[in-house]
1. Tell me which of I, II gives 1.62 when you compute Cα Rg over 2.2 N^0.38 Å, for residues 43-178 alone.
2. Here helix-only ellipticity at 222 nm (-39500 (n - 2.57) for each DSSP H run of 4 or more, over all residues; to 500) has been calculated and equals -23500, so which of I, II was it run on?
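What follows is calculated from the coordinates using simple rules that are stated; it is not laboratory data. Quick caveat: nothing in here was measured; it's all calculated off a predicted structure.
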Structure I
Amino acid sequence: MGIERQYRWYMARMYGGKRRYLRRMARRYTALALVSCGFVAVLAAVCLIAILAHDLPPALLAAPVLLAAVPGYFFRRRRGYRYGIRGEEAVARALAALDDRHRVFSSLVLPGARGDIDHVVVGPGGVWVLETKNYAGDIACTGDRWARRRNGEWKAMERSPGRQAIDNARRLASFLEGCAVAVPVEPVVVLANSNARIRCKDPAVPVVMRGELASSLSVRKPRLNAKDIRLIAEFIRKSARLA
């Protein structure tokens, strides 16, 4: 099966489809950026007219100049969400290599939770929570501490992808206590960008490159039979929602 055909088949059976949430947020920040650009432009025009017509001090233009940072912020947020979309779609293509014994949920929101889980995979080898990151360049991970090198300097990440994966796995494990099948939930950090260069030392969570994801999940020792997989997938589908 060709990769494009595989991908279409995978997307057809994957609960949640593409990253609707990320696309929605990208559109929202695009709209906010455009509206704020228009507001700043109108304010600048009003200030300029007031300065020319009433001989007011040029310092009046400081207001629109300062406010120009607002659309810049919105455009940066938009870029971040669009970057995330590319990462999620890259992981979706990687997961297309899994056979039809696996069930995949994308953008899963558990009851009472505010945020979503990037991907949940249910298969013969167990249940996995995938935390996807589209980082590029040099990345280091020691335990649950992560850092990136930018402009030649290593800087610690404020939010640890490993910690995010662990927290989401705990939330999902607690949620699955209501299911008839008892199974541990494993957290995994997936690096979606092929340009990422990772250095790991005793990582708190397994870190997998996108290209190795399907094979790493497929080789796990079987824990669940077809009935278990179906029961877990149906429980998730009926009791949780998709962003």
Structure II
Amino acid sequence: MVIAITFLIIIVLVLLNVPIGISIAIASFIYLVTEGISLAVVPQQMFEIVDSFPFLAFPMFMLVGSLMNAGGTSRRIFDFAESFVGHLRGGLAHVNVVASLIFSGMSGSAISDAGGLGAIEIEAMTERGYDNDFAVAITAASSTIGPIVPPSVPVIIYAMAFDASVGRLFLGGFLPGFLMAIALMIMVFIYARKRNYYRSAFPPVKKIFVNFYRSLLALLTPVILLGGMFSGVFTPTEAA
């Protein structure tokens, strides 16, 4: 009952436009006071939760995504994806999905995807006449592939919290991630035909090979990470 009231307090405060962090803090404080829990226990519990070697993978994979964005790797992935699916109707929207699928194998985070690769995707789509609302929507939707396809940060947190196998959870994320990408591309195809979006010509073979060569190291990153983890060469934390 007390927990239900705590969640209700959070919802009410959020509806009153109180920042989410402050809402959670207020509700948590009320819970501690009503349950008679010593405030000295709070920092101890916070430290015990994060005092875990596998949890280091959480910030490290996000750091990898940020470094990829800062180093221009996101642009190379985008160009590579455009070489293969950019000629389809609504091509850049398809590129958006494929690029996010590739990038998700490096960062495991929707935030890294949307923050770095998403900026490139939205700018490119709006410059070529796509609706800004559609560009933002497909970018936000494709970014959610990141937490599903390994190395997924939420999966690592779940595995640590419930003492589950990270490797098996990663294996379980492949099929849903690919199915999600396919579903998004089908939706894009239908929407692009309805709006009669521009369809570009198939790129020269030379351009495909050039973009593949420029993005080769980036494409090998998820192969190395996942291959090493599944073969037992290193743990998810060591991979990060």
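1. On the way: I: 1.62; II: 1.15.
The read-out comes from structure I.
2. Working: I: -15500; II: -23500.
Source structure for this number: II.
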